[in-house]
Structure I
Amino acid sequence: MTYQETIDYLYAHLPVFHRIGSKAFKPKLENTQLLCAHLGNPQHKFKSIHVAGTNGKGSSSHYLAAILQAAGYKTGLYTSPHLKSFTERIRINGQAIPEARVVKYVEDNKAFIAELEPSFFECTVGLAFEYFAEQEVDIAVIEVGLGGRLDSTNVIYPEVSLITNISYDHVDILGDTLGKIAYQKAGIIKPNTPVVISQRHPETELVFQEEAKIQDAPIFFAEDTYEVTTQAFSSGRLKMLIHDKTIDNELKVSSELTGSYQKHNILGVLKTIDVLNASGHFTIANKDLLTGIADVVSLTKLKGRWQCLYSSPLTLCDTGHNIAGIRELMSDLETLPKNDLWLVLGFVKDKDINGILEILPKEAKYIFCQATIMRALPAEELMNLAKTKGLVGMTIADVNEAISFARQNAQKNDVIFIGGSTFVVAEINEL
């Protein structure tokens with residue numbers, strides 16, 4: 001099989017969430033456990049960090065991987081979904097898994113995969129675990145795909161678990177209250193294994209505390225230790241001054257990821273590194289911490305997080321795709337000096353579209369588009385929904401044609417933003 005034939009096989013034969021949505025989600029761990037057993041249980045052959053959350057788990061995972069790389073550790077990183085190539089999901093020290101290794105995995109296990117009929121995600125998790133074990137990584141950062149308790153990644157026993165932001169997303173699967181969603185995320189808390197919570201919230205705090213008590217797991221709320229006292233965007237960097245309450249010390253941080261929402265993620269990352277250092281299994285110096293944060297994009301090859309595509313007119317994109325994430329993005333866009341704001345937006349059908357549209361600025365210039373996936377909300381339908389919220393715009397279904405139109409018609413002091421869906425961002429040619 002060629003690499004393309006292999007990818008086509010996986011898409012054709014296995015349920016894929018980004019294509020068909022919740023129908024692809026298998027709410028049990030049995031398939032993953034059977035697949036891992038078939039592979040020799042590779043998930044038990046390397047140390048790991050498990051990262052869950054509604055927003056921020058991707059950025060936090062990349063921060064942690066970059067810091068560990070900077071400290072000299074051979075570091076695996078498993079994230080999803082990918083933007084351009086399937087191989088982005090599985091990296092070691094920033095290098096994507098070779099295409100030939102993906103082909104070998106499918107060829108070696110094709111008969112078993114056909115018999116088991118796992119989901120696309122379950123199959124991918126098995127590949128990641130096998131590759132990390134084979135390559136003898138020192139540690140791997142494993143990002144949860146959906147939820148936590150019943151997510152396919154939840155067969156590892158990590159050194160520490162990190163749970164980032166909890167907000168509304170995938171409510172049809174995870175529940176319609178923050179407490180219910182937090183319960184699913186809390187499922188990654190393991191017996192006698194430390195867990196770090198990035199953000200306190202009155203509706204979720206008790207859920208995490210109760211689960212930690214059941215599992216006899218030490219629990220740390222990052223905000224009890226760290227606080228961002230100042231932040232500013234300067235010279236293409238997010239500069240933060242972070243107060244360490246335990247030793248009354250200030251940490252000056254310069255981040256290659258520049259969205260202001262990173263102030264929430266960075267606290268959980270810092271506390272997770274504290275826990276790793278305290279375990280005695282890892283030694284991460286302050287210089288490694290600062291280097292990892294400063295060079296996170298360069299070290300891990302992260303794309304699509306408040307990424308600048310052009311400087312004139314300023315053109316940005318971000319994969320934030322639920323109400324909480326988009327609210328943060330709109331807040332960031334509001335702070336930018338500009339004449340007009342152009343929003344090139346597309347969404348998938350199963351999001352709270354009405355809720356998102358209600359928080360978008362009425363004065364912006366809108367171009368509605370759609371990604372080329374089955375779950376995409378048709379651009380015309382999106383435009384009509386937007387009109388009911390007082391948002392006026394036009395449709396150009398193709399993402400890149402929409403960007404081209406915006407850039408041709410915007411003035412040099414305007415700002416263009418592309419987003420609404422991970423899959424819209426994934427189709428940007430310049431990414």
Structure II
Amino acid sequence: MVSRSAILNAARMRHCLAGAVLAGIALGVGSIGFANLAPIRSALAQEKKSPGNSARPEVGKPIQAALELLKHKRGKEALAKVQEADAVPNKNAYEAYLVVRVRAQAEAALGNAAASARDWEATAASSAVSAAERLQFIAAAAGQYYLAKNYGKVAELGARYFKDGGTDKAIRTLYIQALYLGNDFAAAGKELQGQIQAEEQAGKAPPEDQLQLLANVYVKTHDNAAYAGALEKLVAYYPKKDYWLAVVSGVAARPGFSERLALDLARLKLATGTMRTAAEYVEAAQLSILAGLPAEAKKTVDQGYAAGLLGTGPEADRHRRLKDMAAKNLAEDSKALGQDDAEAAAAKDGNALLNAGLNYVLHGNFDKGLKMMEQAMRKGGLKHPDDARLHLGYAYHIAGQNQQAIKVLKTVHGTDGTASLAHLWSIYLGRGS
């Protein structure tokens with residue numbers, strides 16, 4: 001039967017992903033708030049050629065000094081020079097623009113993110129800037145508002161930035177995170193879906209952090225089906241063990257998942273390396289024995305020993321007895337292999353033939369076993385047709401024919417968990433595993 005630990009693991013992984021994703025996304029937002037100093041130096045040098053955009057010496061000189069101080073990371077002294085320039089009365093529009101822009105940089109250097117953000121926003125509104133510069137300053141303001149944790153303003157400026165023609169992917173990421181952190185999960189999900197679809201249509205793997213964040217969006221909105229879909233994309237593009245554990249455990253925890261599929265679930269766990277306890281290995285081996293598949297049981301026990309989970313601790317004797325039982329059953333099964341083939345072939349349905357074929361495959365006789373299983377499928381009368389297709393796909397995988405396995409697995413449509421398991425097998429095998 002499906003263990004309670006599988007259900008608990010699914011819930012635990014949801015919270016682990018939700019708690020870790022933002023910490024794992026490196027944006028470098030501080031750099032967004034520090035616009036290049038060179039354009040201002042160039043503008044000051046060209047004042048005589050552009051009388052309409054000129055600054056008087058009493059403004060220009062302290063601004064120039066502030067720029068030099070910022071170049072040497074002396075923010076406090078730079079801010080004092082900006083204040084000196086700001087104290088000059090009757091400043092023209094260009095002088096006011098210079099003061100606010102350089103003050104924004106000085107405040108950013110000092111870590112005064114909120115003040116820097118307001119000044120960058122004011123700079124963007126100046127009549128002295130071009131359309132391209134305005135986008136740069138909106139981006140700078142958004143970066144500083146993000147550092148100040150004013151996510152509403154980041155979202156507002158992010159939307160404005162893209163409406164006005166901005167295309168920087170870093171700002172898109174900043175915008176999406178602000179929507180998420182501001183609890184606008186629907187908007188964050190919509191933006192993420194658009195980005196991920198664009199990457200996939202271009203034949204690229206979506207960034208891992210985008211897929212993580214999308215999964216978290218669905219955790220927040222309690223959309224279990226969409227969450228499962230996001231996890232499936234994670235294992236498809238980034239097949240890490242933690243992601244596989246989350247998605248496999250999630251399948252077992254879904255309403256309607258049949259306990260009949262416990263062995264099939266264990267097989268997927270073994271393949272993806274997500275067996276985590278001795279009890280899981282013991283249960284899987286026992287289920288294989290009960291299914292009349294001692295070759296599979298012995299392999300499972302051997303893997304448990306190799307993983308260091310069986311043969312140790314207070315249950316070591318029990319593990320040894322299980323190992324001996326699997327070996328004994330396998331020896332007996334090897335001697336009796338083929339004795340019931342004629343009876344299975346003569347049966348009115350394909351159930352016995354299917355199981356006999358799978359047993360041959362597990363014994364390493366791939367050609368004969370697969371032929372018998374295909375014959376069973378044609379004969380029909382199967383008790384659980386979707387289970388049969390799932391097992392046939394599994395058998396093709398064991399035989400090293402993964403593309404044929406995927407082809408078969410795509411025909412599984414059961415709503416009791418069979419289709420979900422088949423889909424995960426297809427993802428796993430599709431990566432060439």
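Just a few scattered comments:
- Source structure of the calculated read-out (mean count of other Cβ atoms within 10 Å over residues 190-197, 17.1) within I, II: II.
- Of the structures I, II, the one that 16 was derived from, the read-out being relative contact order in percent (Cα under 8 Å, 6 or more apart): I
- Structure from which -22500 was derived, helix-only ellipticity at 222 nm (-39500 (n - 2.57) for each DSSP H run of 4 or more, over all residues; to 500), options I, II: II
- Per FRET efficiency 1/(1 + (r/R0)^6) of positions 134 and 398 (r between Cβ atoms, R0 = 41 Å, to 0.05), the highest-valued of structures I, II: I
- Structures I, II were shown, and volume of the Cα convex hull per residue in Å³ at 133 was computed from I.
Computed from the coordinates by the stated procedures, all read-outs in this text should not be read as laboratory data. Just so it is clear, the structure is predicted and the values come from calculations on it, not from any experiment. Cβ atoms are built from the backbone, for glycine too; each structure is taken alone.
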